[in-house]
Structure formats: C-alpha cells, structure tokens
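These are the structures in question, set out in turn.
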Structure 1
Amino acid sequence: MKFNNELALFLKARYPIIYVNTLEEDRVEYVIRKNIKTNLNRSIYTWDFVDGYTNNPNNEGFAKRNPLQALELVERLNAETPALFLLKDFHRFLTDLSISRKLRNISKILKLQPKTLIIIGSDLIIPKELTDLITIVEFQLPLEEEISQELTRLTNSLNIKISSELFENIVRACQGLSLERIRRVLSKIIATYKTIDENSISVLLSEKKQIISQTEILEYSSVNEKITNLGGLNNLKNWLKKRKTAFSLQASNYGLPTPRGLLLVGLQGTGKSLTAKAIANDWQLPLLKLDVGKLFGGIVGESESRLRQMINVAETISPCILWIDEIDKAFNNTDSKGDSGTSNRVLATFISWLSEKTKPVFVIATANNIDLLPLEIIRKGRFDEIFFLDLPKKEEREEIFKIHLKEFRPNSWDIFDYKKLAQFSESFSGAEIKQSIIEGMYHAFYENREFNTDDICLALKELIPLVNLENDQMIRLQAWASSGRIRAASSKSIYLNKNAK
C-alpha cells in the first residue's frame, strides 16, 4: 500500500508533522497501528477534543478539551522514547495563534527526537506559517485488493456463494466508497435481498449517488437505456462491445490501459445523449453529467476550483462515466474573450487532466458544432476516438421505427409498413422519427381510433427536419467525416451534397 510506504519513509526521516487527509478516521488509525506494530517500534498516543488522550493508561483523559495541552505531552515524554501522536480533527485548531506558535516551538524537539505528530482530518486547513512544517499525505479509499478481502470475509461468514464475474462486478461497483460505507451498504443488501446477487450492483451505484449529490456541478443520471435501443450505429456499437470489459481485472492483468473516452459529433437528435446513457447502462457504471452552466462561476478563480472539484469527485467514485453534454458550448473559441482568461485556464486544466488521468473515468463528450471546439480538444490523445453520428440511412430508419413502435405498441408493432415509413422519413433524425410517431398517435387519438402507418406518414409530411434548417452545418460535418479525420458511427452514411447550393 502506497500510504504505508510513505508513512514509514517519513517516520524514518523524522518528518515532524504529517497531515493525513481522509474521512476514514477509524480505518487510517487501524492502518497506522498495524504498520507501526509491523515495521516500527513506537508507542502510539491518540487524542481527540472530547476525550483527550486515550489508549494509554498513564495519560488517560489528559488534555481533554485542551488542544494546547495536548501538544505539551510531547515535551513531557522522555526524550529517548519513540512516540507517535495521533491528533484527530486537530486541523480545526491550526489557525489559533497559540497552537501555531506551539507547533513551531516543539518542531525542534520533533526533529531531534523519535517523535512524530500525525494530524487526521477531512479538510485541508493549513496556515501559511505552518506549510513548511506540515507534510500532507493522501489516504486512498480502499483499492480492489482490500475490497475483495472484505467481500470475501462477508461471503464466507454468511456462507454465500457468488460467481467470479459477479464478485468482480461488485468489487468494481464498491470502488470509490469508504470501507465503512461499503460495510453499511452490503449489510443493507443482505437485509433487503437475504443474499448478494445482481441487484446488489444497483444498490451500490445508488450509494455513490449520495456522494455526487454533495456537489452542485455534477448530476447523477439514472439510466435505463440499452445499447439495443440504438438504431444503426454499427461501427460505434462494435467499438463499444470490444471495450465493455476494459475496466475488469482480467483486462488490467492483460496489460490493457483503461479506455479514456469518446467524442460524439453530430446534429441534435442523432442519438448522442442516448448513446451516453446506453453505455453507462451496458457497462454498469455510474453516469455523472456535468452541468456546464454551473461550471463557470462568477467569482475569479471559482471556475477553476469547480473544475478541480468535479475531477476529484469523478475520480473518487471511479470507475464511472463522465458525460459532458454539448462540450462545444462550454469551450467555445468565440466566447473566450472578455472573461479575464477564465475559459482558457479552465480549458488548459481540463485538457491536461484528459491527457494525464490515470483513474478509470471514461469521458463521453457530445458536440453539435465541431467548428466551435478548440483544436487542443479534438487532437489525438484526449479521446480514444471521435465518432460522427450521421442522419440514419434507410435501413437504420426502419430499425429506429421498430424500436420506438415496440415501445408504444408492444403487441401490434409488426402491423406497420416499415419500408414505407423509412421512405417517407428521409433526412429525419432518430429523435424526429420518434416525434413523428407521437404526432401520428395524436392524429388518431383525436379521431378516437388506433393509429396506423398513414398517420405517421402524415406527421412526417408536416414535420420539418432540423437538417433543412441547418443544412450547411450538416454538409460541413459530413465533409469533415469523409476526409478521414473523424470516424463514422454507422457502416454507411448519407450525404446531402445534392442539397448544397
């Protein structure tokens, strides 16, 4: 464990004050005690504001409700006695002048004697005058190995047998949760279902929703869409199919790097958002949607802070999918002037993270207008692939009609003339096809009868597809795709050059 190695190194090097940033107070204390017992011979003194020093009969209750007196114990102990002081929530007192001064005074003792202060806290509150004395150590959330051990302990104690595949999926779903939270949610699963099965995944994902709700810029999206609900897009589906198990332990052992993400480009209604939801459902990963409007705050420096917060939350609950809808509006080349360079700074931070991230956060970004995106984003290395979602061709339109009509009329979907519907719906997107069905249903409902193919055809004649209004943009996108700089999501694409002026 990286934390154990760092702690042992800092103790041997006699770092005076170590700050462990974590919410898992009990777990970090357990790990420290285990590490000290195994590798170093030191006495451990634990202090908190309410009970004072505990776990040591000679100093039981000493310095209760007195943080300044808690530091005096360092001076009272024999100079040759190796000691470790665990100070819980002590970060709240660091801004007090007397505490700050006392820490600087005893730092000389800490450097010369085998004694170390370890502050355990959840917030980084360090005054400027103490930054040179305090070393910050991140205490990671439980990794796969630790989660596997906990799950194995639980299943063995309850005599529950689960498949290796389900075991791995549950371990993956637990990543990003504290060990205490994992134990609570597994207890909840046992109490609800009397066992651990496929239902456990959804319960674990909903637990992660609690973490996401603490931030205002990320939204946990519940997904029910399936890959089979996507009409056409064969190239994209095949690409996704090969990467479905890329977050698994087998893929890691094979040496495969986790996929970085996708950029989906196309007109509105071509299925970009639907694809993001379907991927999350198919891969059984939580889907986080970034609210771009809330990312850019009004206070100087707030936008950069919110971006870092977004990255931290996404990495904390990884593996997950981060969905950035209409990224072309967030990082618009034409809108970066007059904002004191905020957009450029946020863009630089975001691009740097895209290139260097090591956590399994799969980014799905969608864009309607590729011309508005900076070249830094679409350069290779930011995303694994850029797909162009064209208007569906005839066979794909038939498939899309079938998907939606099976939803609206599951018992009579096969009575419709799909070839006729596909012929009448040229230049229509998937969203517009669905809307034509709804319009046809309104026609028939008004006349108090069941709707049919002709009702939908009538709706298709009345509806004006978006491509008729944004034909030039579609032609530019198709020309860009045909140049080989972007990959077509469908095996074939329609080209509307015949409509160009």
Structure 2
Amino acid sequence: MNQMYINGKFTSGQATESMDIINPATEEILDAVPRGTAADTLAAIAAAKAAFPGWRDVPGAEKAALLHEAAARIRAHEAELIRLLTLEEGKPLVENEEELLWTHNTLDYYAELGRHDRGRVIPPGAAGQFNFIIKEPYGVVGCIVPWNYPLLLLAWKLAPALATGNTVIIKPSEYTPLTTLRLIEIAFQDFPPGVVNVVTGYGPETGEILVKHPDVAMIAFTGSLATGQRIASLAAPMMKKLHLELGGKDAMVIAPDAPLDVAVRALAYSSLLNTGQVCTSTERVYVHESRYAQFSEELADFVSTLRLGNGLDEQTDIGPMLRNPFREKVEAHLADALHRGARILTGGQRPGELTRGFFLQPAVLVGVDHAMQIMREETFGPVIPLMPYKDFDEAIRLANDSPFGLGATLMSHDARLVKQFFEGVQAGTIWINDPLTDNYAGPFGGMKMSGGSRELGQEGLDEFTQAKHVHWDVEGGLKDYWYPYGG
C-alpha cells in the first residue's frame, strides 16, 4: 500500500483503514492508499506551518533551482507516470502525454516567473518619500485537486504557490491519488521537510479540516460548484483566501462561414476529450439554422467512427468514464432530454462488447432546448447536444444563457463576428477556431458561477500572493496637516 507524505516522510499516519483505487477500464483494484484522518491532516498543517518561515526566506533563485530540478525528474520518469495516469483515471495514453508535458513545463514556467517578481516601486506622493509594493506569500496553502487532470491541475496550483514562498498540503481526489504520490516521491523529496505534504482520504475527513483550520491561510480548489459553495461557506467566518475553479457549461457557436469539416473535428475534440470529463468541455453547441441539418449528420457520422477502449491501447480514441455514478448521471441527462423531445443521432449506450469498465458510447443529440438538464447543468460526459440559431445576436444570447462562464468557442473566419463574440460572451477564455488550447502565459479561469480565480500566467502567480504597500517618509519630519488644526 502507498503512504501519505507528511513533513518530508512517507507515512501511514494515524490511518487504520485504506481506500482501494480502481482501474476504470477494467474495474480491477490497482492499489490502495491510507484513509487519512483528521489527525493526519493536523500533522500536515503543523509541518507546513513550521516550514513556512524558512521557505518564505529562501532566495528566489534557489526556489527556482528546486522547481527546475523537480521538472527534470518528472521528465525522466515521464513514461512511468503516463502509464500510471492511464491506469488510474482512464484517459488514452496520448492525452496523458499532454498532461505530463503541461505538468513539468508549468514547474519550469513558474520557476522563472517567481524569481524575478516580488513587487514594484511606485512614484511617491511627495519629495523625500519612498513607496513600494511587496508581494508576500499567504502561508500554508491547501490544494484540493480533482480526478480528471490530477497532475496538471495540481501543477497549476503547486508551482506558483511554491515559487511565491507558500508551503503546501495536497489533498488529491480519493479516486486518483497514486500518480500524485508517485510524483512527489520522484520530484519533491529534496524540498525542505514540510514544504510539500500529501494527505489522502475523503473530503469530510481530510479536506474539510484544511478548509476550517485557521493555520491554513488559503484554499486552492478545482471541482464542482456544490463543493466550491460548501468550501466558501466553511471558510467565510475566517475570511480565508479562496482560489476556486468550479466547472462550466461551455458553448460553441458554429458561424455560417465556418468550414464544416473543420468544425466537426474541432467539436468532437472539445466535447469528447477525456470522455467529456473536462471542465472546459463543449457541452452546448449552436449551429446556424441554414447548416444545422447537414452539420448534425456529418458530426454523427464522424463520432460514430471513434473507437472506445482501454486507454493503454494506442488505437483507443475514447476511454472509460471514471466511475459508474458519473456514467449514470450522463444517462439521466440523456433520458431527461429524450423525454422532452430530443433525439439521439448516434451513441448514448453502454457498448455491449466492453462488459467491464465504465464505458459509454459518445452521443450526438438534436432537438434540444434550454429547458433540458443537458443544456443547463454540467453533464461531464461524452454527449454533444446541438441546437439551431437564427442570427448571431441570438447565438450570443444563447451562449450567455448559463450560470457558468468558464470558456466559449467560435468557429468562424469573419472578423466582425469574432469581435462581436469575444466582446459579447461572458466567459474567462474565448477560443476562436482552436478550442481547449491553453497558454502558460495566459490566465485560465471563469466568470459567474465558474468562479473568479485565475491559473497560469502572471495572474496565476499573483493569486498566491498578497500585496503590501510600504509608504516610507525618509525625512520623517513634522507635517503641517497633523494636529492641532487650529495652528
């Protein structure tokens, strides 16, 4: 059985039970991890708190060197980590190759960004004064990481947190802790004890302790809206810094001028990557009515050719869903849509030839509207619902008709429509003709119920610092605006 990582050591801590980790493609038990307790979480908090003063004061160049070394070690074990990711959470190997690339490159990116940015000097209000801003770390940061991209979404938090001088406690998903623990073993054991810690377990027993404990200054969380709302309610009495990315219901608009063959491939990728289990998956599609029928047919034809299977098979396009309850949620959304008059053009069934694993054929759905769950709630599965629109103003209104605002895509080469789209759509990332492509230097995050935090870029670094303004009157003499006012 694997162990937790607390204060520079692997340990079973106070755990008396374990959690089995399941391969979603075969339903076989891969391994087990400790079911961490409140005592284990408290031990990690104490270690991170004790390590913070020393880590905060480590020079930026030394922090950068450690992060670069961690990235190099990850690269050296890339094949092993890619395979373990595929076993643990199901994505095809090629998709996990990309996740590993993003993981070690994010460490390298923030190693450099973190060591040259500590604040800025601003013009003084009067002669003889000196004004500057210092960016300081918060202290102990709790990183609560989801299962769909367990290393990438960890790196987006861990790298800027460490580069700015915070210490970190990682709470991985109970579904996918194995690769996280292996990553820490490979890459972070040269960091001072207590700087990086990992506690495995269930949210109520470990994660909530991080949220409620006064010595944890910040929580960085990616996950569902409901869990984010609970974190916010628990942290509110302490006015704790929260960094929340809470999912989405991303729209894609197919403009009248978009090449249909390109749009079909772009949409299939953006909706079905990781079996649709991506916060920025395209889950609502709006096609101009003049092209709706043709596009729907071409999309269904293409999707029906995609190959389901074990992610370890290089011929696999689409792997399993993570667990059966997630698959059942997708099936419930489909059933609601069909009951309300929608039609499935292809897919939506459990494949008969794959009797083990949590597989679901990717579905293309037409005849949908915004009264259906599948157009309102986050589905998080392999379904592409298509809806026609009459004019581009209506397309913008439909794209904005959601409580979420994480990302949105337009397929068009009409510059006027592009400008109207990126100015009019309320989403944190706007993709034009190239969905789900991120940039290390470009901030990622949402609007509205998707949360207002940002990862990546300078903005992602700043999320883990608090600004302190220093006003220094070098002369230090009497001021004519002090008391007494009467002269």
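FYI, it's all coordinate maths here, none of it is from the lab. All values reported here derive from a predicted model rather than from experimental measurement. Cβ atoms are built from the backbone, for glycine too; each structure is taken alone.
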**Report entry** Origin of the value -11500, where helix-only ellipticity at 222 nm (-39500 (n - 2.57) for each DSSP H run of 4 or more, over all residues; to 500) was derived from one of 1, 2
**Finding:** 2
Query raised in the report: Given a computed value of -0.35, -0.90, -1.17 for log10 I(q)/I(0) by the Debye sum over Cα atoms at q = 0.11, 0.18, 0.21 Å⁻¹, for residues 51-146 alone, which structure among 1, 2 does it belong to?
Result: 1
Query raised in the report: Thinking of 1, 2, which structure, once relative contact order in percent (Cα under 8 Å, 6 or more apart) is computed, gives back 18?
Result: 2
Query raised in the report: Ranked by distance in nm of label points 7 Å out along Cα→Cβ at positions 291 and 323, which of 1, 2 sits at the highest value?
Result: 2
Query raised in the report: Given structures 1, 2, which gives the highest value for volume of the Cα convex hull per residue in Å³?
Result: 1
Requested in this report: Could you figure out which one of 1, 2 the value 3.8 for distance in nm of label points 7 Å out along Cα→Cβ at positions 115 and 427 was computed from?
Outcome: 2
